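In the part that follows, the structures are each spelled out as structure tokens.
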Structure I
Amino acid sequence: MSSLHPEVDTISAGKKELAIRYPGLRQFCISVNHFGYSDFDAKSGDVDFASGKIRTGRISTFFNTPAVKWKGNSLSASIYYTYTSTELKDITNKLPAQELTPLTTDKSTFDLALNYSRSAAIFNHPIIYSLVARGITDGVNSFRRFNLNGSFNLPLKKTENTTFSVGLLVLVDPSAPIPVEPIVNYYHKFNSSGLELIVDLPTGVNLKKQVAKHAWVLVGSNQRSYTTFYDQKNAFLDGKVSYNTIELKNGAAFEYLFAKNIMLTVDGGFNSYLSAKLFKDGENYNNASFISSNKGTLYVNAGLSLLTF
């Protein structure tokens, strides 16, 4: 989110309005996610490994520090924490010599991101550069992974009801499926209906409507990725590994603003798994040791967030 919406963004909207529009820009958030059981089929290379059911629960928090600004530059930090509870059951092993057993694990992941952005001009047209450096750890070992992403964003249209910008996002991240992704940010408010169309690729597309002075409903699809680290000592995994998922939430949400800057969010729908892979140290998205086909499942979520200081 720091690359898609850098602090020096030229969109003509106040910080509070942007935080209402884009939840990832809020100062602080804590949310609780609960998922139903999902069927999975795992492979080791091209060989069937195991199948069964998996259920995940998450408690996620993030804190975005206020930005330090000078001469078109901006520097800030983001701190993320995710507690993940994973349950495996009804396991059917395909390789007798390598058995996966029913289990329940509870893991924590900490993520620190430093965000730098700069506003400049090229051929008399504004352009925004952003660089984000991230370190991820499980809180027990040292940093388990370092990621880097950079982007540029070209604002193309800016009116009272419409903003439009495009750009490119470059990912230096072993868990990323592709190294470069297009950025498309389009916002339009339809005066006749009050509907807001929010296209925020590569993260999501949403339709939003204010239904009361401090209340909104929205429907849409939003993509997120998650990492959980493990230290395994068994016949098929020996050492540090990470389980990475890319998930797409399709559903509806209700948000209510109270106490001036505190937002309550309740949402639910269907969660699809675009990717689920287990990496050993040194492996990347294309050569992961284990690939799992996880079927989608229902989810519910509740959260509290602070818009701005």
Structure II
Amino acid sequence: MAVDMRLPARKQASLPASLSSSDGKHLVVPGDVITSDTGFMRGHGTYMDDEKLTASVAGEVERVNKLICVRPLKTRFNGEVGDVVVGRITEVQQKRWKVETNSRLDSVLLLSSVNLPGGELRRRSAEDELAMRDYLQEGDLISAEVQSVFSDGALSLHTRSLKYGKLGQGVVVQVSPSLIKRQKTHFHNLTCGASVILGNNGYIWIYPTPGQQDEEAGGYYTSLEPVPLSDREVISRLRNCLLALAAHKVMLYDTSILYCYESSLTHQIKDILKPEIMDEIVMETRQRLLDQEG
């Protein structure tokens, strides 16, 4: 026999019905009443309950004119046109590669959306299709840009710029996509001696700062020379700093990463992830960021 059970409702402080843009950010959890004003339209992350707009996910309330939605704090990557992503090739298909980009569906990189070695602009022939594994094969990491979004939500990528392409030697770190701060550029050569690619999809690539770029390679030249010990130590320290910032939900961008790196220099690399040292480093980083903003 089915039994109808409901948890006791706790009293929630509903948000102002006006929800003006000057109210700042409003964080809600599932079951919170967003507004009782019937003049608003229901967006993603909300539902109607007794003529009240209620949150169905934990996140931040966003309003566009009369449309109200809740942006989840933790979710799969929902790509937009122009986003920089770091992904891994999972399959080579006819005239396309399938790429894992931390989204709900595998992304697509078409053969016509890449630069061929030599950089010449021409139609892709049958010979190019047969040589697809010479450019990219399963397991390869790439950096790319979202070119368009299909109707089912899958992303179409392109690497038609020399700053995109196959990634060589380095370390990939996975964090929540919501922690990546949107900026004009997501490629940063840090003053500490390494470079990072902050993928909007939550994948961060840390690698030694490259020298002269080989333009004839079309983005597919990867150096296999041994990485010096000093560079490996910098990369390892940056990796641990990224994990520390992500554990404390600090937004990740070039300034916060560099401040955290400088705060960690008094500790050994292996000690950065110890809870007490991690708290100390992140606290100092937050204070420096506040001082900079203030």
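Of note:
- Among I, II, structure where percent of Cα pairs over 37 Å apart as derived comes to 29: II
- Which entry (I, II) yields the derived value 1.00 for FRET efficiency 1/(1 + (r/R0)^6) of positions 129 and 169 (r between Cβ atoms, R0 = 35 Å, to 0.05): I
- Among candidates I, II, the computation of P(r) over Cα pairs in 10 Å bins from 0, in percent, for residues 81-136 alone that gave 21, 52, 25, 2 used structure II.
- Comparison of I, II - label where distance in nm of label points 7 Å out along Cα→Cβ at positions 113 and 233 is highest: II
- When relative contact order in percent (Cα under 8 Å, 6 or more apart) is computed for each of I, II, the one that comes out at 13 is II.
- Read-out helix-only ellipticity at 222 nm (-39500 (n - 2.57) for each DSSP H run of 4 or more, over all residues; to 500), computed value -6000, structure in I, II: II
- If percent of Cα pairs over 25 Å apart, for residues 49-160 alone is computed and equals 36, the structure in I, II: II
No value in this document is a laboratory result; all are computed from the given coordinates. Computed from a predicted model, the values in this text were never measured in an experiment. Cβ atoms are built from the backbone, for glycine too; each structure is taken alone.
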